[in-house]
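Engineer: So, here come the structures, one by one.
Since every read-out is calculated from the coordinates, none of them should be taken as a lab result. Values in this document were obtained by computation on a predicted structure and should not be read as measured data. Cβ atoms are built from the backbone, for glycine too; each structure is taken alone.
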Structure I
Amino acid sequence: MSFDACSPRFWDLVPRDAALEKIADGFQFTEGPLWDAREGCLTFSDILGNRIYRWSPGDGVAVFREPSGMSNGLTFNPDGRTCACEHGNRRVSETLPDGSVATLVDRYDGKRLNSPNDLVFRSDGMLYLTDPPYGLTPPYGMEGQQAELDFNGVYRRAPGGTLALMSRDFDRPNGLAFSPDEKTLYIVDTPRQQVRAFQVAANGDLSGGEVLAELG
């Protein structure tokens, strides 16, 4: 398999002789790929399989966590622990060194989150996450759950645990990522097919939010 580039700038990122290789299969709905440069392995979610897997060149695929709370996005916190957006449990969790799982975020203003989708940490431990309702619709979440919030927000969690709403004007906020200098936060709005760019202040506040790219 090879790449079909829609823009010549693609080749600034990917070598022209690069090829796609299937490293594993047999999953139901894969999401949240997370590369661990320390261990040389890939961690990823299988939402419908209710598992988090870990793949390495030497050992292949193994189950990292089951059940996973129907996890979607994954990332490492500054301490190197795996954190997951769990559709089924409507929370962001952290896997501790002993294998136990702790809740980082599950409520805003006393109300349960919809279904956290993706997350990213700033290097100082500030956590940003998106909360669309995708996990409230089976089979992507648990049967019978109802949303308590009437908007789909973007949130910031301070290292001390305080959760603040950063934006509520998205249709369905999804993937998000920092620029290398952490001064810009890019967030996808899936139904609108947009990538928006927010300026990040030193205290973690977001401003701006202009449309950077139209993906339609």
Structure II
Amino acid sequence: MQAAHFAERFQLFVIIALGETIVITGTTTSELDLDLAVVSAFALAFLGTAALWWLYFSYVSTILQRRLELASDSTTIARDAYTYLHAAIVAGIVLSAVGDELVIAHPTEVLPSPELATVVAGPALYLLAHVALRLRMTGTISGKRLSGALACLAIAGVGLFAPALVVGALLVAVLVTVIVVERIAELRRRGRGEPSALERLEASPSS
């Protein structure tokens, strides 16, 4: 139960960060004259936040909690996975919130390089933190999330000449694509009768 409570507290931090993202985007939108571009940017920000939520809570949080419960060296796992890497996850959420705010405030403009870097860095850092988390916990690389992070960074090139709304739409498309591809892979795994990551963890717990 102690491990469960510990994990739940960090899950709560993630929820709070995601909630603050919605508050920030809502506040920014309410201060602007609403037109199609602003409303579209707000909708994309909401979808992006929902995608960030799904990427963490669909199965990552459950596997992490169970890994902590089964670990013989739970202190080291808690330090690396929750203290350090969750800080990177929350930082990615915060940067995403700032990026959403920039896109909503300037949807039809080409963003200056520093602002463009902020917009793409949020989702990229979030996905890279997930990659690092899986590497630390299982010793394997999440190719889908790593590819998603690299795609987010590549979108910066588009943002050099495309308006912020296009950049935001492409970033959300990347996040949704990662979710869909992972879901398809999961369905195929089930079709082959292979165990899930959680089932493999339950079958052979290790530190």
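Engineer: Among I, II, considering only distance in nm of label points 7 Å out along Cα→Cβ at positions 21 and 181, which has the greatest calculated value?
Structural biologist: Details: I: 3.7; II: 1.9.
If we compare distance in nm of label points 7 Å out along Cα→Cβ at positions 21 and 181 over I, II, the biggest value is for I.
Engineer: Which of I, II yields 13.2 for mean projected area of the Cα convex hull in nm², as computed?
Structural biologist: Numbers: I: 13.2; II: 11.8.
Matching structure: I.
Engineer: Additional query: With FRET efficiency 1/(1 + (r/R0)^6) of positions 29 and 61 (r between Cβ atoms, R0 = 30 Å, to 0.05) derived from the coordinates and found to be 1.00, which of I, II does the value describe?
Structural biologist: Values: I: 1.00; II: 0.55.
Answer for the origin of the read-out: I.
Engineer: If you don't mind, another one. When mean count of other Cβ atoms within 10 Å over residues 101-108 is calculated for each of the structures I, II, which structure yields the highest value?
Structural biologist: Details: I: 16.1; II: 21.4.
Top value of mean count of other Cβ atoms within 10 Å over residues 101-108 goes to structure II.
Engineer: Ranked on relative contact order in percent (Cα under 8 Å, 6 or more apart), which label among I, II comes first with the largest value?
Structural biologist: Values: I: 10; II: 25.
If we compare relative contact order in percent (Cα under 8 Å, 6 or more apart) over I, II, the biggest value is for II.
Engineer: Assuming -27500 is helix-only ellipticity at 222 nm (-39500 (n - 2.57) for each DSSP H run of 4 or more, over all residues; to 500) as calculated from a single structure, say which of I, II it is.
Structural biologist: Numbers: I: 0; II: -27500.
Corresponding structure: II.
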